[in-house]
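What follows is a set of structures for review.
Just so it is clear, none of the values below were taken in a lab; they were calculated from the coordinates. The model shown is predicted, which means the values in this text are computed figures rather than measured ones. Cβ atoms are built from the backbone, for glycine too; each structure is taken alone.
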Structure P
Amino acid sequence: MKLEILVSGGSIFVPERLNAHFSTVIYLEEEKRKMLIDPGNLPSLEELERKLSNLGVSPDEITDVFFTHVHLDHIFNSIFFENATFYVHESYKTKNYRSFGPLLGKAYSLVISSWKNIVLLKGDESLLNGKIHVFHTPWHAREHLSFLIHTDNEGKVLVVGDVLPNRLRYYDIIKGYEEGQLKDFLSAVGNIDLLVFPHDAPLKLEVKE
């Protein structure tokens, strides 16, 4: 399986005016399947289109879209991949997205209603012949998932989602400043080659033998 980071996520903050998040977008290719993890939000749409064009991949060719969780900065651009199957934790169905507000609620409903083929996950699956392992990591949102991916070009890759948004939070954990479920999860996963954050550049790690 080949993995490529199409967009490195981040945030745009203007005090009292704007707080716009956009997630890292990951592309996976395995035989005839062309897949995305967290296709992101409008701020990254132009870059996403350019990167897919560079790969020679059209939106109609995307076969699968995986979500770490159902927040707009991670899911909005999924509306452009009409032929895909969407993989999401089953808990997303327990939320009343309309309660998020008259505009936000409508935006969520618009996106979710565009998903024609949905596979519900529990968070303990092994997909694509064991190349993707799914973990339920509900410390940021009840439907939150993380993915451990075995790739040919980047080794073992951990996609953590918003339970670990950036490098600063990761450094706090490895320096011993933070204890709890997230640290236990990282320890249980073990050695990895690449750690992919949702709102920061990915981090290559030195695998200890």
Structure Q
Amino acid sequence: MTAMTILIIASAYLLGSVSSAIIVCQLFGKADPRTQGSHNPGATNVLRIAGKLPAALVLVFDILKGTVAVWGAYFLGLEPIELGLVALAVCLGHIFPLFFGFSGGKAVATAFGALLPIGLDLSLLLIAIWLATLFYSGYSSLAAVVTVSLAPFITWFIKAEYALPVAMLAILIISRHKDNLWRLAKGQEPRIRQKYPKDSLGN
């Protein structure tokens, strides 16, 4: 691995560490999303505690983080496995942000942004899967897990050389949803429009 590749990976982590959920909530005069609702600084929790516009801003910025990091690395000539490491780095920055006490979100939107450079066909399929799962279940967490679980298999048919990096990313995102999966199994996971109890410590 070259020094340039290491620098790009480190830069991706720093970019990922910019938590838009916390910044946007501050700009709109809302509480830190890590202390409200699901305690997760992500677009879904911001939607619950701050409304549609702040949530949309968070979603767009988080997607852009992943896209800018991976697309930039692609144009700098990194190989597929190295691009996978860049994608992991920007997501790890989102999950463990250097600038916000290493307390971040689940990186679903950032991971999706990291997959966008692979191709429009993959992106549209993943969006369709996410929307269909969300529509029929009402669970944002389930939609995320189903989508990232299928992403490596879909990538294999579209651009096989990226299937392994996408699988690495999928494992990371699924591991971040283990608490959600446990609550889903127990029937305790709130739907996307449902409020968390005030004393909830969910994610």
Determine which structure produced the value 32, 16, 9 for Cα extents along the principal axes in Å, for residues 143-182 alone, calculated from the coordinates; the candidates are P, Q. Q
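Could you figure out which one of P, Q the value 3.5 for distance in nm of label points 7 Å out along Cα→Cβ at positions 7 and 127 was computed from?
Going label by label, the one that fits is Q.
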With P(r) over Cα pairs in 5 Å bins from 0, in percent, for residues 63-174 alone derived as 2, 11, 19, 22, 21, 14, 7, 3, 1, matching label from P, Q: P
I have 23 for relative contact order in percent (Cα under 8 Å, 6 or more apart), calculated from one of the structures P, Q. Which structure is it? Q
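Of the structures labelled P, Q, which one yields 17.9 when mean count of other Cβ atoms within 10 Å over residues 87-94 is computed from its coordinates?
Numbers: P: 17.9; Q: 26.8.
Going through each structure in turn, the value belongs to P.
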Which structure, out of P, Q, was helix-only ellipticity at 222 nm (-39500 (n - 2.57) for each DSSP H run of 4 or more, over all residues; to 500) derived from, given a value of -5500? P
